[in-house]
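> Structures are listed in the sections that come next.
Computed from the coordinates by the stated procedures, all read-outs in this text should not be read as laboratory data. Nothing here was measured: the structure is a model prediction, and the numbers come from that model. Cβ atoms are built from the backbone, for glycine too; each structure is taken alone.
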Structure P
Amino acid sequence: MKFTEKEKLMTKVALVTGGTRGIGAAISKKLKSAGYTVAAVYQGNDKAAESFQKHTDIPIYKWDVSDFNSCKEGIARVTKDLGNIDILVNNAGITRDGVLHKMNHNNWEEVLRTNLFSCFNMCREVLEPMRTKGFGRIINISSINGQKGQFGQTNYSAAKAGIIGLTKALAQESALKGITVNAIAPGYINTEMTQDMSEPVLAKITEQIPMNRLGNPNEVANTVLFLASDDASFITGITLSINGGHYLG
């Protein structure tokens, strides 16, 4: 019996952290529309997650990705329900902005744990099954501010830069096992976070973008879909910038 490409993809399980809102929601929906079985992980906003599940029919799972044991238990639940995870998208992230000389330790640690430590927590649990299977796709969502830094975001910039380093090292460790590991560094994307900015601040940011507009979450999701596909099987250890020319480093 021959299967269509979509039928083949339905046997592959994709897990997206921070997968019910903003960029993560766009990624979850894009992967499902392509034929993947998708699990969307969230931490705090029950109302938004339940609405997302209702409108997409994508199963949702709630746990704290900054906690190693919670990730271990959560991934075990997903695996029991859906099967081993073939595609992992580490998208979860928070901000706790402030200049370093006034930043308290909690705001530093919370951002590092949620944005960077979570990548270790999640990767550590999915890697062994991927290595056994000889296939895997890990896609880590970094940021333009992890590439160039940003005033008032030493914690966020450090975490997002760390993701790029983790991506490069893990790509080398995993290549012989058929696992690709790549990062995406979005610029300013039209999500709730940017919509909450004041008009003058948003206008100033937009003026600095050569394309003179914000990115669309689907533009990030399309890139995730490509990196998850067989078409990207010889691409690993890279960081793809999606920022409209805002930063060319």
Structure Q
Amino acid sequence: MIEIENLSKSFGQLVVLDNISLYVSEGENLVVFGRSGQGKSVLLKCIIGLLSPDNGNILVDGKNIVALNLKELNEVRKNIGFLFQSAALYDSMTVRENLAFPLKRNFPNLTDKEINDKVEYTLELVSLEYAIDKMPSELSGGMKKRVGLARSIITDPKLMLYDEPTTGLDPITTKEISELILNLQKKFNMTSVIVTHDLICAEIIADRAIFLKDAKIAYEGTIEELTKSNVPFLKNFFSHELIKA
């Protein structure tokens, strides 16, 4: 689903990604670890085309998004869902309107009834059908994440990108959101890339994990291989995350 070849990205003198190569198989959940400022979110934004790399190629479902014009890129984006760290709901819109927005934008031929049916169905998937006419200000942090997730999957994407999907949530809600993400991935056979440092989330979701350090993919393996590693840097990183959890 994703093949990245020799990707580099800098901001001025700051090298964030340095000649990295990576693949993500169809239906796989890849977790991306790394300390703050190590390029995790930049990697996601390059994959979806929000940032242009300095060098390298990014193939999404066989299409090199680096070479696409805006119209072609937007066609590819129809098959990509993106859950922002803050959920990024439109404050002036109800939950119903937030979910309807991407449908109206990307599928102008849908009728109002088709849109409403899709909104109701997708909210049922995240167990929030009762909140359909609430405003974002009336929702808890966990509810906002669920609505953001629902809006991300409402276009039936093949690929999901998650930027810290459980940040700011308590451990119980973190577990619920992580299990929801996993269940949706299995139900729809979506491929997912999840940026997180939350071990609860990673252990539930991940098929494989990478660790970004010094602008490179420094470590790669299963969650257990990384968390049980004797490499001093990894031991120190994951011991701090366990203490915070």
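> For helix-only ellipticity at 222 nm (-39500 (n - 2.57) for each DSSP H run of 4 or more, over all residues; to 500), the calculated result is -12000, so let me know which of P, Q that is.
Clearly, the read-out refers to Q.
> Just checking, which of P, Q has the largest value of percent of Cα pairs over 30 Å apart?
Between P, Q, the highest calculated value is found for Q.
> So if we calculate distance in nm of label points 7 Å out along Cα→Cβ at positions 46 and 214 for every structure here (P, Q), which label has the highest result?
Largest value of distance in nm of label points 7 Å out along Cα→Cβ at positions 46 and 214: P.
> When you work out FRET efficiency 1/(1 + (r/R0)^6) of positions 14 and 230 (r between Cβ atoms, R0 = 30 Å, to 0.05) for each of the structures P, Q, which one comes out largest?
Largest value of FRET efficiency 1/(1 + (r/R0)^6) of positions 14 and 230 (r between Cβ atoms, R0 = 30 Å, to 0.05): P.
> Of the structures labelled P, Q, which one yields 17.8 when mean count of other Cβ atoms within 10 Å over residues 118-125 is computed from its coordinates?
Source structure for this number: Q.
> Identify the structure, out of P, Q, from whose coordinates FRET efficiency 1/(1 + (r/R0)^6) of positions 94 and 190 (r between Cβ atoms, R0 = 30 Å, to 0.05) was calculated to give 0.95.
Computed on structure P.
> Continuing with the same structure: Out of P, Q, which structure matches 18 when relative contact order in percent (Cα under 8 Å, 6 or more apart) is calculated?
The read-out comes from structure P.
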